[in-house]
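We did not get these values from a lab; they are worked out from the coordinates using the rules stated. On a predicted model such as this, the values are computed, not experimentally measured, just so you know. Cβ atoms are built from the backbone, for glycine too; each structure is taken alone.
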Structure P
Amino acid sequence: MRIEIPYIPRDKFDPFHEREQRWAVLVVHRRAGKTTSLLADMLRRAILGAPDGRYAFIAPLLSQAKTIAWDILKQFSFDLTEKAHESELRIDLINGARIRLFGADNYDALRGQRLDGVAMDEYADIAPEVFDEVIRAALADRQGWGIFSGTPKGQNHFYHLAEYAKRHPDWFYLELKASESGYVAQSELESAKLQMSPEVYQQEFECSWIAPRSGSYYGDLLNTHAGQVDHHPYDPSLPVEVACDLGFTDSSSWWYWQTYPDGYRIIDFDEGDNKTIDYWCDLLQAKGYKYSTIWLPHDARAKSFQTGKSTIEQMLARDMPVRISPELKIQHGIDAVKLQIPKWRFHEMTTQQGIYHLKMYHRKWNPKTKSYSDTPRHDEHSHAADAARYMALVQKEHIVEAVPVRPTVTSIDKAFSLEVLWSDRDYDRPTDRI
């Protein structure tokens, strides 16, 4: 029996359809036809596969799956369909296999199912736990295949998966840029460049993982300086300072740096959700760094309901050299970060996730005025950006308020020294008072 699907693949997708690997990653520019290719590939494998095969196409939203995929799937499977279930967005094929569309916004609907194959479209917009907690187990007993497809949106979980696929031959990897594929007319690309911001164009059409988000505070600065993100490791001969933003119910972020005559080496970054102060103290001590100061946010003075002690008290009890960061308006802190970024050199191996957060930190979009507001949007990138703001303020404070050379003079009866008085004065400054 000869079966024909009304689909003619574009030449760049031929290797994808002919692949033998179980797993595949497609990083493809807009309007290249990736969704169409995914559906045609799934239909072909379903009709040639087991008669009781079960297949899922997953988009970020169920409404999105219906809008972009349902009509295409029905068209491709018209001569192969036993029954189409409109309410369930499900096609029953003549060989007994089924293909159904799902939305990652209600991924619990996939729990308990077994799958022979899955295609996750716009994977950058799908939470990683959808695959980790539900899909991977559903593929296990039938050793089903999986496709992860989309356009970049920063260096998130899709980026890391793509990097993994590049390095492992048992994964199929395809990357298509508009400047190379020829699927969008050059005149249209030139027009898009004029109408879109450079960062959005690079992301949507050139598959750029490092393009900052529109409205990004720091994206352009972090892409400007050669060698800024490179091999800049910890120097054991120099002390380490730390600045953090503490989230007691959500994420906490920590930046680690060392001071050099010509700038600052950002050697490390940590973040975590719902971690205790004891956890962070253990982590700080386990790193083996020689800490001079650990800068805490102002709300670290607040006492915890659980312990009855403040974060400062708990960390002092663990012999941590803690102080309170300078406090300024958010915009002043953002300005300080912009001034300091040219002086920062990041150790790529340990700060990559933090750099990603800084690039994605952006202003709110006001739909009424059709413009970006002057205030930042609070999201998963905010904590790392807030911790960087404290880091910049501390560094700026050190430069602006340089401490003069302190003469050490002891009183006649040796009851005190000027060195002690200078230390007391510095400790009692408003920005440092605990």
Structure Q
Amino acid sequence: MDKICVVGLGYIGLPTAVMFAKNGHEVIGVDVNEKVVDSLNHGEIHIEEPGIAELVKNVVEKGKLRASRSPEKADHFIIAVPTPVTADMTADLSYVESAVESILPFLKKGDNVIVESTIPPRTIDDQVIPILRRTGLSPGDDLYVAHCPERVLPGKILQELVENNRIVGGIDEKSAVKSSNLYRSFVKGEIYETDAITAEMAKLMENTFRDVNIALANELVKVSNKLKVNAWEVIKLANKHPRVNIHNPGPGVGGHCLALDPYFIIEQAPKEAKLIAASREINRSMPHFVVDQVKNIVNKESRIAVFGLSYKGNTDDVRESPAVEIVELLNAEGYDTKVYDPHVHDKSFQVVTMQEAVDNASLILVLTDHNEFKEMDFSLIEHYVRETIILDTKNCVKNPGSFDLRKLGNYGQLFSVGMNRG
């Protein structure tokens, strides 16, 4: 088996490294965070993802995975570092560029360089290739180079790494084939080979498609608010059409993909990407919309119990989370917020126990659809709160008890709920 060096051990890099190690490869994982490196070398994890703790412990004990703060010589180098946006909403490629630069001293003829990080179109051609040329090796002749974007769902990463189809975009056909063969060591889904710029664009459009459709649902909520229409009933009935699938509205869009990827297209073609830009504006406005709804329910002297801080249910991922922004906005308005999230243990956030959060609260604000909130019997906490009101922005509460359950877009009065006449 080949030796693989994975640079970046976050939500994508670590599971990817583990999956290659599980399937027999020797893997060296690289991260600049010393605590991450130390914990992994002791078989411990720093992210929450079902199944990964056991796998990490197993492959570390077998000597198939170890971590380091610097790269080593290998046959394949996989770049899996973040790609944040700058203040003007353009891609910050400094992490990718730094990661590529870090492997230069270890590259030799015949090595394969794969960028998994999400990047704007032409990044491989315009940024990565020029850096690799500094070695004196020629990409395409001496080095194989490809973009293989991740496309997994937090909470199901290990499953989807294996089962999902993959796109591999090489700088030439040889590079695409080389990288495809590597991923076939564990990927059971189809692997589609293409050129690098097409792979870059395909990844961005996958998430942009979802962002645009979520924006449509969120705009429906705003229109429904004005017209006093029940948006959830509208969605349910419209989706009875065989070719309609309106997404669910919510408090905004988070995560490193949906909330950022559309900007990578916008920056490359700002005059053309009008719908994409408008959708981003709608989704970015939702935290403010949620705060406005809170203002309509309780006054600023009220305590608000915030349920959920991560952007996605059953994960600890707070990257670009609209819940974080909503809490900040509420605090700026003078509300007394107490946050409860059973999955988030990051000490930079003030997360309390559920009892501390709901004690004397006038409103329970649900911002994340954790299973704990879906399955919770709210009647069990009625005696702790000051007022029994829930604002459920994720449409996930099933057992509200005697609480007054309110939802985004649930405004209109239905004269016959669930009516079904031929």
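Upon calculation of distance in nm of label points 7 Å out along Cα→Cβ at positions 10 and 338 from the atomic coordinates, which of the structures P, Q produces 3.3?
Q
Compare Kirkwood radius over Cα pairs in Å across structures P, Q and report the one with the greatest value.
P
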